[in-house]
Structure P
Amino acid sequence: MLLNKKQKAEIFLYIFLKFILNKILKREGDVLPAHILRKIDKNVFKNFAKHITSLGIPVILVTGTNGKTTTSNIIAETVKFSGKEVCFNSNGANMTNGILGAIIGSYKLSKSSGLGIKDIALLDFKFSADIIVMECDEKVFPDVCSILNPKIITATNFYRDQLDRYGEVNSTVFGIKKAVKKISEELKNNNSGRISLVLPSFEPLAAFLGYDINADKKYFGFDESFFNSNYSNDINSAENFTGIELSDAVTCPNCKNMMFSSKGHTKNRFLYDFKCEKCGFAGHEPDIKATENISGSLTLELKEEKPSFFSFKPALSGDYNAANYLAAYSILKYHLNIGDDIIKTSFENFKTKFGRSYKKKSGDFEINIDLVKNPAGFSGVLKKLTESGSKVNILFAFSDRAADGRDVSWIWDVDFEKYKDYIENAVISGLRPYDMALRLKTAGMNPKKITVEYNLKKAVETIMNKAEAAGLNEKKIYILPTYTELLRLKKYINGIK
């Protein structure tokens, strides 16, 4: 299937708009040019998706509440390292416009007899990627899924997130499952094979996507030995997980009956031991699981006729990132047939771009930035920061703009009580700093260690000065922003030497 004249004109317009945006207005992103194209032509996404399908380009969609940016980037960077070209939304623009922009941006001009608008029909654009890897927001997933018809889908997890925007998490999951089931049935009816699902064994709502669906399913998860080997301080041991760290699936997503775990609901959420006695929906033993995390080396066990193991030193730490690596490895190993040597080298050298999780050196200090946007993710970040048992200096940049979610009550579900004693200094900025200050004080943190500074630039300087004065052995500063504060941070952090 060849591009028609209209599609060539749309690619040309996209390139022109992006040039104006990037070079003249000095703004980044693919979103605005794609938004303008969709205003001009409401079928632009569907038409380009048809062209991609005709080329036989495989599509991988990564969705979920936490970890989808990191997981999709790990997959894409490893595929690139293997020698293939990848189309992916590396900047985390995971709504419809961002995904469309990444796709149109992958069309490259191969030859032409002129560059004038009258010569559009003679322009020859070629889709430059061998594979598409897209991070996709949960809310737009059903529409994007129906348009792109992915062959592989992975879900990281589903937790309460911006309830004023998404609604309850169960309704989000049901919408995604309906879209997955529709594609599965279409493939079956057309004798076109089966869709591949890569799902976490430990999270009931994400695992539910594979329940009662005709698909090739792979489950990833954790062995209990992973937690027994992972922590130097008792607060994060497998025996001390609290209710907030459990899945948000209190009731069975299939029949609404109460869920239970034979190990008890105070155990950690990373085990697959959950079951509904009414309908039989239950966790799966993982096809691939993390068994050890010792001395910075993560070991994965593959469930095969003869079990095999894969060990590497992950560039990213923490349980959530271990889950991200598991999801990525499952796709790269089982579905893309990339060798372990390539995967190992890529995993160990993976570098995050400025975004959800980012590191930067500044003098003797290492600045660590992690996006926080919901209770489960926030608690997971705090857990990661305290793995060593050392005290930490944290800047909380907390706001309630539209992209952050207007309702800030979710911070009362973050388990600050467990981690308060590990916070040496807390500086708080953003539009709602006193909400966060009150939450920390209520958790039992010493108010003398809490500083409110509305000016974000001054807040960054303040936490650096306090960290210097604290004289801790671990020369690290942690900045935990909500989404809009993350974007505002970029210009300040990039300017720090």
Structure Q
Amino acid sequence: MAAFVMAMASGLGNGLLTVNVTNMAGYIGVYTYEVFLLVAVYVAFNATANLLLVKARVQFGIIPCMHVLLGGVIAAQVLQIAIPSFGLTVLARAMSGIAAGGLTTLTLHNLFQAIPLRHRPAAIVIGFTLPQLAVPVARLIPLDAIAPGEWQGLHLIELALALAAWAIINLVPLPPTERQKAFEPLDALTVSLAVPGMMLLCIVLAEGRFFWWSDTPWIGWALTAALPLLWAVLQIEDRRKRPLLQVHWYANRDIFIFALIGVVFRIALTEQTYAAVGLLSLGGLTSDQLHPLFAMVLIAMIAGVAVTAVVARPHRLFPMSIAAALLIAAGSWIDSNATTQTRPQQLFLSQSLLGFGSILFLGTAIQYGLSRVIERGPPYLVSFVVLFSTTQNLGGLAGSALLGTIQMRRTRFHAERLAENIAMGHGELDARLAQSANLYHDILIDPVQQTAQGNAVFGNALQLQANILAFNDTFRVVTWIALAAAIFLSALIVSKKFFPMKPSTHEARA
């Protein structure tokens, strides 16, 4: 129970924000792109926090660190509830992002106390996959519980979870750990460059499709500033005697492939969080009407946790990743035949496949990465945690950006094609417009107004159909991405078996 509370405290708040991001803007008096800025802030601070958190736990101990982090979260949430403002909401998201990494570690520690040592691999899988359940759980929380009072319910839930986590670490103490000096002066330089670099990159990915990539100069300037900052971080770390990041390790072929497939899988999995929900929203369905769908997804993910905990092993990364990719491809392909009549019940199977596949990949990837850390030693732990959290966080933002961009472009394309096809037969067009106008015959007296309203109804129907076709295209893109990942991994298995490669000089160093 303690582990579950820690897992929900680490991810439920961000899950509630992510799944309700389009609903929040009007309630709190900001534009949609400003709400997406909150997502970018959380991701940026969550991805970079682990640069310091691992060393902080070594030098000060995990419990003192979590007292400070949870204290910051509680203070930020109390301020936001007492003095609501967008600036304080940004602060609260940043604090939540920083604390999430530590709460995931506490989830693991609590599981280690409850599960025998011989089942430690299963505990690792469960510990890292439990926070993933936060998104479907967030989908099951009614809007009425979080929306009133300018979404103060969301902050109250986060505050309650932070207080519960604070109580647990005091009531269920963990065994003491050895402490030793870990921080060095150059760590501050690395972090001071990494945070703004990651922040700028996340803002570009979160906001690019709203302002459009090639139409807004500041997007280009932000990206131009972000890349040199992150490049400088890698250059500094590569030249340090005791670095935070083992940059040369990232050049290892297996680690590079691990990071690559991590990003690809995370991009593919945004089919569920962006495309499927967006499709159903077109039909006028609210979040509360999606509860049965995400109850099924939650059940599938729990089943995935159980199966992965039993069968996942580091040497099975590629075979299990192939299985996960095929499940994701199958689910996306099923969704690609959606129509205006598609409802949540018709997505039960496809979305359950995606939920199960996501856990299947994640659990195995975690075991594989940690096995490589054990081979190298504790100095590589920070590098792995940062690599994994960065690929998952940036992959999620990149996936939403990619699918959102494709959907917007394809909507315009399909709208133009539909209009052209209808216009080719003027008689059919006139008949449809007349039929739409007749809908208002008993409501409006003026024939001109009847025609105007009929044209508007017809235009909305055409735009709806174009959006549906565009979402089907995004589902097909995800299908091909997942299939390409499966083929790539299959080729790697074959090449490793029949054409083993000698490690390069750089890999030997790694």
Structure R
Amino acid sequence: GWNNYAFDDKFIEHRVRQLHSYLDFWHSIQKVDLMLEYKSVIRGASYSLNAVAKAEGIGEKLSRPPDISSMPKSELRDYNIQDADLVRLIDQKYAFTHLRYELQSLTGVLINDASPSRWHDNLIIRRARELMHVLPTVQPRKDRPELKGAFVLEPKPGIHENVAVFDINSLYPNIVIHERIDHPHFRGQLIPAITRQLLESRAKYKAEYKSTNSPSAYIKQYAYKILANSLYGVLTMPWFRLYHPEIGNSITGKGRSIIQSLISYVRSFGLEVLYADTDSVFVYPISNFKHADWLMRKINSYLYPYSVKFEKLYTRILFIGDEKGGRKKRYAGLTTDGQIDVKGLELIRGDWSELAKEVQSRIIKMVLHNRPQSEIESYLSEIKSKLYAGQLDDKLILAKHITKRLSEYKANQPHVRAARILTERYNVDERAIAVIEYVMATTPESVFPIAAGWDRAKQVIDRKWYWTHQVKPVADRILRAAFLTSKPKPKQTKLL
């Protein structure tokens, strides 16, 4: 289903209980919420079925009146069939259900009860049985020690050229294997053996996929990848059967040592590491692919038994500092084949307008293609003029999900105010509002819902708000980093 955990399943179970029948049958059905599966792999502003179907180019929902009970049965049937078809087509494209069943086949955990801790619990039980070992019972601990994280080398904000990215192959799983990190009771016979089997199986099906392009082989290798990469997180959970406080810190400690050693080795060639995070390093200047391949072979000889792979080469890359002091990676890079990668800068929330997203994308492209600052400022001046003239109104609509009853919202956020306007002034049933579209406005509530009339909305749009709170902040953040024009704000020493 789509959002069935939050809606359909609860409704059906309520009806089943009312009818006093088929409850056991209902509970025996395996259920997957494909909206949650989609959210785990695709970042987007809206995850409504209609928005996703449109974004994927597979169709859209049929229209319906606010009161669905007033629909003729034939129209209601067609409406539901269309919804089911859209969900089926999304699942066909991404093979979510196929992957779930593959994980069930590998671990023995039903898709209804799937979680990394359950997957690995079953794998460990199987392996322990082969070794004739008895596993301890699950005993959740409250005294979880502090877990020191991965090593991060902060980048220098600004434009850099000829930057190559190298990733350490399956860093944490390989640390478990090569350092024989295990629960003290098993002395390297359990967790390293399971991890090695997962990586070897993945390599087998990955090679098969490359040679045959088989969808089945791709799903299998991806399932093994998920299991191998989720093992570290499971080992740090106090409620996991084989949890031990030293295991997590042993893995991350070795990981920090490896990447710091890698950075020192790269610098010994007169190269610089621009940025590093967990298992990735950004090295410059790397002039071409031959140079990158040479460095990769040198690193692999040095790091053995660990290894790196050369991921890509950026001709130009823009790093933007984290203004909140965090460690989130924020960059945009132009690859040698003309593609632009954007990380940590995506404006994916529904309270970012299409105009803000468009401006950010355009400025990033201009910066990476080395356009002069004067040209970018001219573009922004044109955008500002069109915005204030009302020529960009259709790109100012904001959209947010309503996830609970309006009375349950403690904060009076803009999308909540917009929904309340519909219910209080236009007699719209709040149960019919799944996604609210609105604009920031010059009205007392500072918002106006689109459903109340687009012509009316255009008359009250607060265009100054969009410039000062959306377009200008997006542009300033990129331009400060690209042209290093930022200056620290002086501290206020007296009242104006």
As an exercise: helix-only ellipticity at 222 nm (-39500 (n - 2.57) for each DSSP H run of 4 or more, over all residues; to 500), calculated from one structure in P, Q, R, equals -10500. Which structure is it? P
Out of P, Q, R, which structure matches 4.8 when distance in nm of label points 7 Å out along Cα→Cβ at positions 189 and 397 is calculated? P
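Read-outs throughout are calculated quantities, based only on the coordinates presented, and are distinct from any laboratory measurement. All figures in this text were calculated on a predicted structure; none of them were measured in a lab. Cβ atoms are built from the backbone, for glycine too; each structure is taken alone.
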